[in-house]
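Student: Multiple structures follow.
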Structure P
Amino acid sequence: MNNETILSTAYLAPIQYYTKLLLYDEVYIEVHENFIKQTYRNRCKIYAANGELSLSIPIKKDRAKVKTKDIIVDYDTNWRKMHWKSIESAYKSSPFFEFYQDDFAPLYEKKYKYLVDLNTELQNIILGHLDIQVHFIPTVEYLHNDELMLDDFRESIHPKNNYDDENFRMEHYTQVFQEKHGFIPNLSIIDLLFNEGPNAAELLEKFIDKD
């Protein structure tokens, strides 16, 4: 297997995404692609009282094709308050939410102009709590598939792809509402973090299929 991979930017990325940050020595983040809607670039999935809930960051696009690095967050609606209230409602009864909430909450009071900056700040907080050290490399131009000498997950880690990945195996862990709706796999990494706390990093290792 390659020691390098390329991923998209992601908003509170799914568990599968974070296994790649453990599996590879160097991680390229694609920011020169034309932004793609309805992906993890600006949305995440959490486990709410009524089941899986998708949270999406509204963006501004003044033309059909805009590079991901230039995507501007839209604050015409108070999505920050809605997202945080949804996260708080979903996880306030989880074992570890109270230990982490003060790190996340302030980011939902700030205004980030660019989507990639917000995503990066959230990811830095998560990586700190998971104690994961990653060498990230932002792309300086769009990398075409036929030119790549690294493993490419830009499109395969997608809300509609059901994590079809030979190096990722989802195993059960405790979720707040699992008695009501059952286990929901590959949600945002915060689902794992708030439910499992310091054990989340060890579980991520177990979700990697190295055979």
Structure Q
Amino acid sequence: MSGARRQLVVATRNQHKLVELEEILGAFELLPLPADVVLPPETGETFAENSVAKARAAAAATGIDSIADDSGIAAAALGGRPGVRSARYAGDDASDEQNLAKLLMEVGRGDDRSVTYVCAMAYAGVDGSELFAEGRCEGTLAPAPAGSGGFGYDPAFVPVETGAGDGRTMAQLSAAEKHSISHRGRAARALARLLEADR
């Protein structure tokens, strides 16, 4: 008989992320962030800085081991933008659709449409221990959004690993297909391996 699943608070207000992580990290019991917990602003210069700060804040506020991710998209034609500004690219209160529209407009019809999804995932234990993992997914930017799955920039992100003849965006893949190659899936599985080794 195996014991109860290890509990982890997920330091996010993004329900899409919580659902994805629940699907990827089935070996853990993921708890939503309590409504009264205030997360620090994402002012770090890197995804890693932001994820670590959020995990630490959640663990300190809840008294439960916590994980957090910070993720985004980097366009080669824009020198790596939007990067850490991905969630706020079109403004602090911008919707996913507005952020994606701005990215498509700025990249335009240029020759270099290569993009990279990056996810930094941090664990902060109430005992002060910390772990960190990162995942990446290479792709190209579609000329227009397609598909209703996923969130964020998924409707225009065509992953390289599905093959040159595929052409589907992340938003057109099944959840299992997406998680197997996505930046968040890779980071979460890497962090899970570290957590298992750390037990």
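Each reported figure results from applying straightforward, stated rules to the coordinates on display, with no laboratory input. Predicted model only: the values in this text are computed from it and were never measured. Cβ atoms are built from the backbone, for glycine too; each structure is taken alone.
Student: Identify which of structures P, Q gives the largest calculated value of distance in nm of label points 7 Å out along Cα→Cβ at positions 49 and 145.
Tutor: Details: P: 4.3; Q: 3.0.
Once distance in nm of label points 7 Å out along Cα→Cβ at positions 49 and 145 is worked out for each structure, P has the highest.
Student: OK, next. Suppose relative contact order in percent (Cα under 8 Å, 6 or more apart) works out to 18; of P, Q, which structure was it derived from?
Tutor: Values: P: 34; Q: 18.
So the calculation was done on Q.
Student: With Rg and Dmax of the Cα atoms in Å, for residues 81-128 alone derived from the coordinates and found to be 14.9, 51, which of P, Q does the value describe? Before the final figure, lay out each step's value.
Tutor: Values: P: 11.2, 33; Q: 14.9, 51.
The value was obtained from structure Q.
Student: To test your reading of the models, identify which of P, Q gives 1.08 for Rg/Rh (Cα atoms, Kirkwood Rh), for residues 57-152 alone when calculated. All intermediate terms of the calculation are to be shown ahead of the outcome.
Tutor: Numbers: P: 1.03; Q: 1.08.
Structure Q accounts for this read-out.
Student: Which of P, Q yields 13.5 for Kirkwood radius over Cα pairs in Å, for residues 25-88 alone, as computed? Before the final figure, lay out the partial values.
Tutor: Values: P: 13.5; Q: 13.1.
Only structure P yields this read-out.
Student: Kindly point out which one of P, Q the value 0.20 was derived from, the read-out being FRET efficiency 1/(1 + (r/R0)^6) of positions 113 and 169 (r between Cβ atoms, R0 = 30 Å, to 0.05). Please report the intermediate quantities before stating the final value.
Tutor: Details: P: 0.20; Q: 1.00.
Answer by label: P.
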